[in-house]
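Each reported figure results from applying straightforward, stated rules to the coordinates on display, with no laboratory input. Only a predicted model underlies this, so the values are computations on that prediction, with no experimental measurement involved. Cβ atoms are built from the backbone, for glycine too; each structure is taken alone.
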Structure P
Amino acid sequence: MRRFIQSCKFAVAGIRLALDTQLHMRIHIIAALIATAAGFIFRITQIEWAVLVLVMGVVICAEMLNTAIESVVDLASPAIHPLAKAAKDTASGAVLVAAIAAVVIGLIIFCPHIWDMVYH
C-alpha cells in the first residue's frame, strides 16, 4: 500500500509540474472546466458526460505525454537535431489532433442543447 501511495504522490507531482510549467496544459484545464460547467448547465445525458470526460482526459493526457517527450528529447539531444525536432513536432501534433477531436465532439454534444435553448 505504501508503494501505491508513493506512486500516486509522484503522479500528482507530475500533474502539478505540467500545470506549473506548460501554458497549454492550463488552457486545456480551463477548457475542460468550461465544458464541465456547460454540461451541468445544459444537463447533458450520461452518455454525453462519458464522451465529454473521455475526450477531456485524452487531451490532458496527450498534453502531459507531449511534455514528457519534449523533456526527454531535450535531455537526450540538447543541440538542435532533425530527429529531435521530428519527435517534438510529432508529439505536439498528437495534442493538436486530440484537441481538434475534442472541439468537434464538444460541438456535437453542445450545439443541439444551445439550439434548443435559443429556438424553444
Structure Q
Amino acid sequence: MTLKKVISFEFGEIELFDNYLVTTMKQGITVIPKYNDELVTLANSHFEGRPFAYITHRKNSYAVDPSIYYKTSKIESLVAFAVVSNKPIDKKIVAIEKIFLDKPFQLFSDMEDAISWALDIVRTQKE
C-alpha cells in the first residue's frame, strides 16, 4: 500500500493509507477523549465512509483511557482494529481493551501480519 499522508499531533503520528491508518503514540502520554476526537475526525474525512482498519504500533509505552473505545466503536466505516507490539504486558492490556471495542480487534507482533489481517477484513466489507 502506498502511504498517502503523515500527520503529526501533540500525542503522536498518524500514517494514512488507502484502506487503513497506522498510529504511533508518543512515549508516556495518555490517550484521552480529546485525542480520540481528533482521530475520529481525521478518519471520517480521509476515508469518507469507506471501510478502513485502524492499526496502532505500540513501540512506545503509553496509557489508554478505555472509555474512548465506546466512541471509536461508533465509527461505522471502521471495520478492524489491530495492535502491533512485542511487549508481554500488551497481551493482557489488549484482552481488556477488546471488551470495550465492538469491532474485530487483534494483537500482532509483526506489522506486516497486522496489515494483511486488516486488509482482508476491509476487502470482505467492500464485497
Quiz item: Of the structures labelled P, Q, which one yields 1.00 when FRET efficiency 1/(1 + (r/R0)^6) of positions 36 and 84 (r between Cβ atoms, R0 = 35 Å, to 0.05) is computed from its coordinates?
Solution: Q
Quiz item: P, Q: which one has mean count of other Cβ atoms within 10 Å over residues 20-27, as calculated, at 13.2?
Solution: P
Self-check item: Identity of the structure behind -32500 (criterion: helix-only ellipticity at 222 nm (-39500 (n - 2.57) for each DSSP H run of 4 or more, over all residues; to 500), calculated), options P, Q
Solution: P
Quiz item: Of the structures labelled P, Q, which one yields 17.8 when mean count of other Cβ atoms within 10 Å over residues 12-19 is computed from its coordinates?
Solution: Q
Exercise. Could you figure out which one of P, Q the value 23 for relative contact order in percent (Cα under 8 Å, 6 or more apart) was computed from?
Key: Q
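Given that Cα extents along the principal axes in Å, for residues 44-91 alone, derived from a single structure, equals 50, 15, 8, which label among P, Q identifies that structure?
Of the structures listed, the value fits P.
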Practice problem: Work out the source of 33, 20, 11 here, i.e. which of P, Q gives that when semi-axes √(5λ) of the Cα gyration tensor in Å is computed. | Solution: P
Quiz item: If FRET efficiency 1/(1 + (r/R0)^6) of positions 52 and 76 (r between Cβ atoms, R0 = 30 Å, to 0.05) comes out at 1.00 when worked out from the coordinates, which of P, Q was used?
Solution: Q
Quiz item: For distance in nm of label points 7 Å out along Cα→Cβ at positions 4 and 108, which of P, Q scores largest?
Solution: P
